[in-house]
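Below, each structure is written out as structure tokens.
Each value in this text was obtained by applying a stated rule to the coordinates, not by laboratory testing. Keep in mind that what you see is a predicted model, and the values were worked out from it rather than measured. Cβ atoms are built from the backbone, for glycine too; each structure is taken alone.
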Structure 1
Amino acid sequence: MRLHWLSYLSLFSLLACNGKNHLLKIKGSDTEVNLSVLLAEAYHQQHDDRQLSISGGGSGLGIASLLNGLADIANSSRPINPYEVQLFKQKGIEIIPFVFAQDALAIIVHDDLPIDSLSIEEVKKIFSGEVVNWQLLTSDKLPISLYGRQSNSGTHSYLKNKLGIEFSLYAKEMNGNAQIIEAVKADKGGIGYVGAGYVVKNGKKQGSGYKILNIYEHNRPAYSPLDYNAVLQKRYYFQRPLYQYVLKSSYSRAKSLLEFEKSVEGQKIIVANGYFPITPSTGE
């Protein structure tokens, strides 16, 4: 229903006679798109003269859309990179970075796989392709199937950089978080990574057929994105700020939306849907 509402709202906005003055086009991160829709729904109830068009496609697509004049705001689950910074300078386009939430990356496996936790070193070896069978880590002799995102995904870039690896050439590239979840649920040897907002709601795992692994460094305690306090205290290894890059020329039209996202109401929506609130240490 939300996606239907969003499609209708976007179409209405583009056709409205004064749409250009009130329409904000937001493109980018698949990790952020559902959250953006939820925030937009609540914001629109208070500002029914402001219309929003929201679509996913990956962080790279969102940033490219800013460069090409196809968006006002880019949702990005990674920081803008030096090459992109240079492109904006060459085009004389100014952008304003904004952090509105935090995300934790969940490592998921099939529910029947006899494992509950992995070390960072084991995660590295799995996703780089160094370990290809679960027999080395569990009691099951079973080939490991890797499920991830395409290279234009901010989540793909984040995990690659966080682990300091190149992904295995045998990793299957999926279109989005939901597809990764369904693939892992259908494959006992499957392992994938998804934004916590796709598997956690109000601090509880959503759905069945998969499990969220605990992750630990060396001999330290293991944590998962289900542990709200661990993420807030930055004890969970895979967590990151979620960005929105705003065209400076669009900032005056976007300002009230950004303020709503940081408001008490906006942050409650963020937390209720498996994401985490902004903190002083995120830079906001």
Structure 2
Amino acid sequence: MTHSVPLWDRLKNHNGVLSVLFMAPAAILLLVFLTYPLGLGIWLGFTDTRIGRPGIFIGWENYLSLLDDSIFLKSVFNTILYTAVATVFKFALGLWLALLLNRHLPMQAIIRAVVLLPYIVPTVLSAIAFWWIYDSQFSIISWMLTKMGLIDAYIDFLGNENNARAAVIAANIWRGIPFVAICLLAGLQTISPSLYEAASLDGANAWQRFWYVTVPNLLPVLSIVLTFSILFTFTDFQLIYAITRGGPNNATHLMATLAFQRGINGGMLGEGAAIAIAMVPFLVVSTAVTYLGLQRQKWQ
């Protein structure tokens, strides 16, 4: 006489069912907090919805109007410039800092904790600090340069378009360096010292050890960190909004801040959603080029 195995016992021993059960909570969270808002945003981008008034479907009208919107085109330029310059400096300085921290230093744990401070401090607090640093009357930078005799008058950091762009880029670099440095430091510590010893025995100098040992072994981590850095920088909102709110004369408006201004402050939800969705192709292209380009390397 055979005994039938209960359905639950059979399911418990089925790897596919267990995988689904374990992934279900995360999938539900993503569905509620990511998939639904994204889908709603895509739909709103094709309507003329305003706050307090349901809209009607208008097709590509919002997107076509953006092509003739000088402020939107300016925000696209600002976003690309902001992302490109900040990413280059964050990676150059972050890699340099990671190489320093990878050495045997006194009080190493304390130094690493201090390096992390700019990243763990809330973004708005960092932005307020930079807002005071760049203040036209109380700027510590202008005060120091004046006392050193390098300038005669305080610098208008946030009132001049080019100065404002440079100021917010500098703030983003300061905040992003620790993330890059700590991630690359983790990658550096996975490289076996025997590889450096073998390279030294073969006569490789410091630069050759860096280029032929460190860089190839660091590429897997570098590709992931670079991809995330581009995503975080391209979609930056808090830092810009807290320091300049897109000014002066829309010189620091990014696509994210402009979408918020049009959609929430301006009440034009359809247009704001269209601007936000217009960011997606840029993100897909930039991350694909970065990640797939580095993936061409054959990693062991």
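On mean count of other Cβ atoms within 10 Å over residues 143-150, which of the structures labelled 1, 2 is highest?
1
Identify which of structures 1, 2 gives the largest calculated value of mean count of other Cβ atoms within 10 Å over residues 167-174.
Comparing 1, 2 by mean count of other Cβ atoms within 10 Å over residues 167-174, the maximum is at 2.
Quick check on the output: 0.95 is FRET efficiency 1/(1 + (r/R0)^6) of positions 79 and 151 (r between Cβ atoms, R0 = 25 Å, to 0.05), derived from one of 1, 2. Which one produced it?
1
Quick check: 0.35 is what I get for FRET efficiency 1/(1 + (r/R0)^6) of positions 23 and 263 (r between Cβ atoms, R0 = 30 Å, to 0.05), calculated from one of 1, 2. Which structure matches?
Only one of 1, 2 returns 0.35 for FRET efficiency 1/(1 + (r/R0)^6) of positions 23 and 263 (r between Cβ atoms, R0 = 30 Å, to 0.05), namely 2.
For which of the structures 1, 2 does the calculation of mean projected area of the Cα convex hull in nm², for residues 71-198 alone return 11.2?
It traces back to 2.
Assign the value -11000, calculated as helix-only ellipticity at 222 nm (-39500 (n - 2.57) for each DSSP H run of 4 or more, over all residues; to 500), to the correct structure from 1, 2.
The read-out was computed on structure 1.
Taking 44 as the value of percent of Cα pairs over 33 Å apart derived from one of the structures shown (1, 2), identify that structure.
2
Where does the value 0.45 come from, among 1, 2, when FRET efficiency 1/(1 + (r/R0)^6) of positions 31 and 63 (r between Cβ atoms, R0 = 25 Å, to 0.05) is the thing being computed?
Only structure 2 yields this read-out.
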